[in-house]
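Q: So, here come the structures, one by one.
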Structure 1
Amino acid sequence: MTGAGHQPRAPRVMGIVNVTPDSFSDGGRFVTTEAAVAHGRLLLEQGADLLDIGGESTRPGAIRPDAAAELDRVVPVIRELAAAGAVVSVDTMRAEVAAAALEAGAVVVNDVSGGLADPAILDVVAASDATYVAMHWRAHADRMRDFTDYEPDGVAATVCRELGDRLDAAVAAGIPRERIVLDPGLGFAKKPHHNWELLRALDDFAALGCPLLVGASRKSFLGSLLAGDEGPRPVDQREHAHAALVALLASGGVDYLRVHDVRATRDALAVVAAMEGAP
């Protein structure tokens, strides 16, 4: 996963492996090393290009685990999957966890805080050959709902500016620009309509000059879109909408898709390729 060759023929698929008891979609299902590794292997069989291993839930309202717990969750999984040949990303905001993950075989650091939660993570990545994913972020999960004001410029312009600041910080720390990927942070301190505005403004983010990663899979803004009389559509019933979005994103120059259901994502990408006449 590198910045070279921006706008590849099709987005690369990042399969999510949550080694957590409280993630919004699959918390507790893969909390043991054995279950997480087995799930990672399944995602690879279904066509994942890389795996994103996380030990901290960032769903709204989640309470952070301590660093020791996060390390215990992710390092054994990373070590085993990397040894099996998988391209592994660590989903962490902590420099300590990033360093241990890279030592265990990860080659990507996916930092949802873009270096704001622990600025030392930028130094860790700069001292390695790893790719760095910087996401737009304003606050930890237990407080993010208090940071959804994007006036006066609107969400797209504000997020683009703030994400650009994180790009500048990463480059200043010594991470080569060609090893940086940007993520607009759907669902993080965003109201449902904000996410659609960001998706419609992806060209603005691409203008920052780095590959783009989008993580829309199963998120609450899809549940709100599909809401019925009983409220938002449940998490496990949002995949059809996500597949439709994947097809649109694949035609729009997104470089990486972070997803829970790799098979459904691959199916959507196959349809796009067929329509575009790709072999």
Structure 2
Amino acid sequence: MHHHVLLLGGHGKIAQLLTPLLLRRAWDVTSIIRSAEQVPSVQRLAELAHGSGDDTNVGRLTVLVRSLEEVKSEVGAKHVLDEVNPDYVVWSAGAGGKGGPERTYAIDRDAAVHFIRAAASTPGVTRFLMVSYLASRRTKPAWWSDEDWASAEEVNTKVMPHYYKAKLGADEVLYAASKERCSSFVGINLRPGMLTLEPAGKVELGKTQHSTGKVSRESVAKVADLLLASEGVKNVWLDMLDGDEEPAQAVERVVREGVNAAEGEAVF
């Protein structure tokens, strides 16, 4: 089935790895980036998708320059959705720690929430995939040890407290919005550990044994692509680290078994 993906934060490393994967499915991608200077590097991703020389099954890439920081309301986000008219949305944007706490809240929480709510109120949008992070939760999950939870709390309260509050706020809104619209709007929250530039490999997906660890950005992009293409995926949080399972097998398993790392949270 053909899809049109709105990719918010299209110049980010994960987004750039994800774009060719989506295009190779013959899906169209509209990539939203921050500045005109980024246009050539994102446009080159279409060339990567055409790497085999076979253009017949490759989607169309459109690049738009828009400031997510300037999206101040659900109406503003809806304007972008109406302009692009996607059926899938991917949020891979973020302040990246630049500009201080105010910019982090403006992008990672506020703009993300505006797009979630706008997407959830748009009947044509049926999936929203958010890239978050592993420790974004309020309570200790049953599958983590006390030591693991202490490590997560150290990160959330001392290392990056503003990022934690911003991401958690957006994560909870996505879960609640998907829960309200049920199967007509699927919220997929992919929550990787510490990101690396290593090549894609095997993964641990779902309820990870530990609250810390590394994961390849390329693996995150592969799993995001597989989740978007999965027929049975539902409203879910999925934690992710490097591991021992092939990405396709991991995605098939968590979808089939209904694994959900949101378990234990109030939104669940």
Structure 3
Amino acid sequence: MIEKNQIKAAVAAAAHKVRETNPMAGSITNTVTIDFVANAQLAVGGSAAMVYLPDEGEALVAAGNAVYLNMGTLFPIYEQTIPATAKAAHDAGKAWVLDPVGLGIGSLRTKLLEELKPYKPTIVRGNASEIIALASLWDLLGAEDALDRPRGVDTTDGVDAAREAAVALARYTGGAVVVSGEVDLVTDGTTVVRSHGGSELMSKITGCGCSQGGVLAVYATCADAFTAAVAGTSHYNLAGTRAAAVATAPASFKVTFIDELYRATGEEIAANPMSVEEA
């Protein structure tokens, strides 16, 4: 298990490195939230690039040190683009972040996520239901079948219900898993961090989860999987807490949230409340 002080020091260092280097993390993401993803990546100190064609995905991997794949709004061409991009990242030894949005809705999404298993994402980010469903789809939870639960952007399970699935996914991939919820859970399969903060208003605007995935990819260009996952989650929870202290309605919250992503320093991000336990 990694000690809390070590985690905090690594998070602060990662945040400083992102600000200093302005790393590019490309995305193939939900069309509903492209603008939010790009602006969040810019606000934390990264650079954004959004594509959807198969040859562009492979070029995106070559151009940066991390890529973000979000399964939110799928088009037929993604049947080529998403596996090709994941394979390119895996083969090049570059980080990639997976958000299995809506797993269980439609055959294409399930097929694509089955195909992604061998490419072992560096970070998986999702709500509790999505994390349970992905671990089940990849046969990491024994005989349990979680694919018949309702899926979408809203979870039907609590974060603690996904702890076993998150640990199993992290151990399989050798990376990290982020489970979003009232108190977020981050694990590398040996250590579990519970990150506090955020705001209920985050559930009143579309794209907080998608944009967090893009930010995790930015951090993954500058840090190991677990540090990147904790840093991106802490950054989000800090900004959510601060934005909620200023804004009281969804539209103003979204604008203020992006501002607070921009304002947060490495030390402030590292100091966001967290607890640490053994997986």
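What follows draws every value from the coordinates through simple rules; no lab data is involved. Predicted, not measured: the structure shown is a model, and the values here were computed from it. Cβ atoms are built from the backbone, for glycine too; each structure is taken alone.
Q: Looking at structures 1, 2, 3, which one was mean count of other Cβ atoms within 10 Å over residues 90-97 calculated from, given that it came out as 22.1?
A: Label of the originating structure: 2.
Q: When mean projected area of the Cα convex hull in nm², for residues 138-177 alone is calculated, the result is 3.5; to which of the structures 1, 2, 3 does this value belong? Provide the component values of the computation, followed by the final result.
A: Working: 1: 3.5; 2: 3.0; 3: 3.2.
Derived from the structure labelled 1.
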